[in-house]
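Undergrad: Structures incoming, each one as structure tokens.
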Structure I
Amino acid sequence: MADIPGDTHSHDADRWVHCRCGERHWGANGAAGLLLWRPMAGSDDVEVLVQHRAAFSHHGGTWGLPGGALSSTESPITGALREAAEEALISPHGCRIWATHEFTHPDWTYTTVIAEDIAGQSGGIGDGESLDVRWVPATTLPHLALLPAFEAAWPSLRRYLRPIVTVLDIANILGSRPDGWWKDRAGATEKLLRAIGDLDGLPADVFTPELARLYPRFIAVLEGQAKAVSDAAAPEHVHLTRSPGAGDDHIVGAAREHCEDGSLVTAITSDRELTDRLIPWVLAVAASGTITAQLD
């Protein structure tokens, strides 16, 4: 899970980096910003929180995301949440992180943290770096004078402003590790679910080259003896669903259901036949090793 920023911040990295790309960038340790979105009532569109940048800032007068330089002690997610709190009065506790996107130069990286507002936050001007902070419909956002880098990245970022779901073929993932799981399938499943809950997201490159990490809602499909696992054993962001019959049918059904409700769906299984059945409903399917490699 993402770290929540503290109340203090060291500005040890507030300086320019003269990059080998020929440009200069703010933040000796890189920088990060928060792309916060939420559904619009009565519309299929979403709205995005944007900041009108103060005149003295880099590309002042343009619209962009609340964000800034990362200190040497914070992660991009922690830094983006801190900057959004300072500049736009956004509480990190009201942000559900879904993904990160990285824009990498030879000597510098900017991380966009994609999150959903789950607390109905208004936002507002938090410090002198903002001329205005407002929610703008995603469809009209390109009409604003955007920060050039944000304008260039927007078409790629736009498609990820929705919940992200990863459907897990638990039987296949469990069976991919010869660790004695067959002696106590329910117990081994509980152990696997706990380990999944402890993961710091998933590497996104197995699903799309456009993102760095995913922090999805996991849909864990249980079958056979594993169905005895109680819902109480599921960690946060892991939802259990039990197959009444063939597990593959239930996995495909779960992917289709979440695709049809507007979520961006991915799946994890090494079953080739199941992968073919999932393709119409998912962004991509990754092998079971996507999970197990992070547990070893």
Structure II
Amino acid sequence: MSTTSRWTSYLALGDSFSEGLWDVVDDDGAANPDLSRWASDHPHDPDVTHLRVRGWADMLAAHLAARSPAGEVRYANLAIRGRLLPAVVAEQVPRALELRPDLVSLVAGGNDILRPAVDLDRIAGLLEDAVRELRAAGCDVLLATGMDTKDSPLVSATRSRVGVFNAHLWTIAQRHGAHVVDVWGLRALRDWRMWATDRIHLTAEGHARVAQAALVGLGLTPDDPGWDDPLEPLAALPALRQLGVDAAWVRDHAYPWATRRLHGRSSGDLRVAKLPEWSTVRAVDVASDALE
């Protein structure tokens, strides 16, 4: 492990995971848990459009700046919520090749896996083509595995898909010399307190844990030696109360999500990237506003 970063520019590509849902922050860059919870419960409210989200990629940029001899790093983020992997490759990778960053994180596939039908071999092939292009352009590439859905009573049906996609991803990384964030292995994410109320996106603390895992994936020393320590366990809810909680999630989140998909709508429709051009991130506290 190294304490010094060699990267002077970092570009994030992907979907809502890299855009930063639901780590909503105030104008001063501080996490706002109440607003994050509201946004998770009302993702299509017009006011959500104006909220500022941070997330693990923004945090990683600040970590890289803190480890840079220059004390800063150039950072851009093209990730857009709702994007499928083919769209990420078609829309965002060409722009990455124009920007020519030292480091690119390319994290996509989660939305594809949640669809009723997905060709895992096809999307893995598209991912490998993108990694090959980026590596040929001189970019270091950071990939991330899918999350382990074992403990989700309703999303766990996708676990075998995630496992197959992860196997593809590790092979791609080894074949092309890419780095990997082992999100599947993050024990801390097996706690629902790391997740937004929609059970799809992370809280600020969940994103912070992923940012630490990204440092490890890049061969850098994490800030927190207990970055993967699980939280103190909570007492299990009585069975009937848990059923009620799960039913409310289906009503408020799963059913509306499925309905939008059936009608061909996405949370990312008409959205643009939050940081499409280079900004400068300086070596300051990751919880503060580091972007200029």
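Undergrad: Quick check: 1, 5, 12, 17, 20, 18, 14, 8, 3, 1, 0, 0 is what I get for P(r) over Cα pairs in 5 Å bins from 0, in percent, calculated from one of I, II. Which structure matches?
TA: Answer by label: II.
Undergrad: Further question: Suppose you compute helix-only ellipticity at 222 nm (-39500 (n - 2.57) for each DSSP H run of 4 or more, over all residues; to 500) for every structure in I, II: which one lands on -10500?
TA: Derived from the structure labelled II.
Undergrad: I have 21.0 for mean count of other Cβ atoms within 10 Å over residues 195-202, calculated from one of the structures I, II. Which structure is it?
TA: The structure behind it is II.
Undergrad: Related question: Upon calculation of FRET efficiency 1/(1 + (r/R0)^6) of positions 131 and 283 (r between Cβ atoms, R0 = 41 Å, to 0.05) from the atomic coordinates, which of the structures I, II produces 0.65?
TA: It must be structure I, since only it matches.
Undergrad: When relative contact order in percent (Cα under 8 Å, 6 or more apart) is compared over structures I, II, which one is greatest?
TA: Ranking I, II on relative contact order in percent (Cα under 8 Å, 6 or more apart), first place is II.
Read-outs throughout are calculated quantities, based only on the coordinates presented, and are distinct from any laboratory measurement. Quantities reported herein were computed from a predicted structural model and do not represent experimental measurements. Cβ atoms are built from the backbone, for glycine too; each structure is taken alone.
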